[in-house]
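Dropping the structures in below, format is structure tokens.
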Structure P
Amino acid sequence: MSAGIATYVIPTTDIDAAKALINVLAGEPHTDQPYYVGWNVNGLEIGLNPNGHASGMTGPTNYWSVENIEAAVRELVAAGATAGQPPTEVGGGTTIATVLDGDGNVVGLIHRAL
């Protein structure tokens, strides 16, 4: 069902300070926009989201890569998860969604149209 964890997004209130820290570890970002800063580290997308807290993020979120995000949400809810953020297009053909496990942990889902 999933190709594994593809993206790790960190909400931040100070994008410049957070970017400075990640730059030390990962070098310069491939994307540096006011709405998102991202690095590719050995195939894993590491991102900073300055609007994350405002959109309900309570901490870093792992996003599992899935082929069909709507079906993945349905299957996870059927398995006991609670729906979180519905599938949302975030730009560049990328759609994200979240569900919550039984302990309230956020599980992210991501689909990138090629």
Structure Q
Amino acid sequence: MKNHKFESCLLACSASAIASLRCASADLKESDVQLLARCIKLNNECAAFCLSTLEALARESESIKQICKLCAEICTACAVECEKHLHMDHCKICAEACRACAVECTKMSKIL
């Protein structure tokens, strides 16, 4: 397998990880952090798993199909939560990045 097959998924995972980390950080600066507790938790899980997925893609893991499938599920959960807070720009950006990553990871899990 060559990395060019993974390029769009690598980029999507990277963007999702960055957006999730930024969203969690911004959520912590909001006045009602308790209201955003689940969002922060899912942001952190999503960022961590997207970074792990990046590593698996880079090393062409034999488990990439399963890893990408799980990454898509985690990104979708994060997007759904962030979509509850679309009045906040950081949540809107995160939801969009997570949705895009879920699409790319789903594609990857089906082509391998």
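Kindly point out which one of P, Q the value -6000 was derived from, the read-out being helix-only ellipticity at 222 nm (-39500 (n - 2.57) for each DSSP H run of 4 or more, over all residues; to 500).
Values: P: -6000; Q: -26500.
Only one of P, Q returns -6000 for helix-only ellipticity at 222 nm (-39500 (n - 2.57) for each DSSP H run of 4 or more, over all residues; to 500), namely P.
If Rg/Rh (Cα atoms, Kirkwood Rh) is computed to be 1.01, which of P, Q is the source?
On the way: P: 0.97; Q: 1.01.
Only structure Q yields this read-out.
Comparing relative contact order in percent (Cα under 8 Å, 6 or more apart) across structures P, Q, the highest figure is found for Q.
Bear in mind these aren't lab numbers, they're just calculated from the coordinates by the rules spelled out. These numbers were taken from a predicted model, which means no experiment stands behind them.
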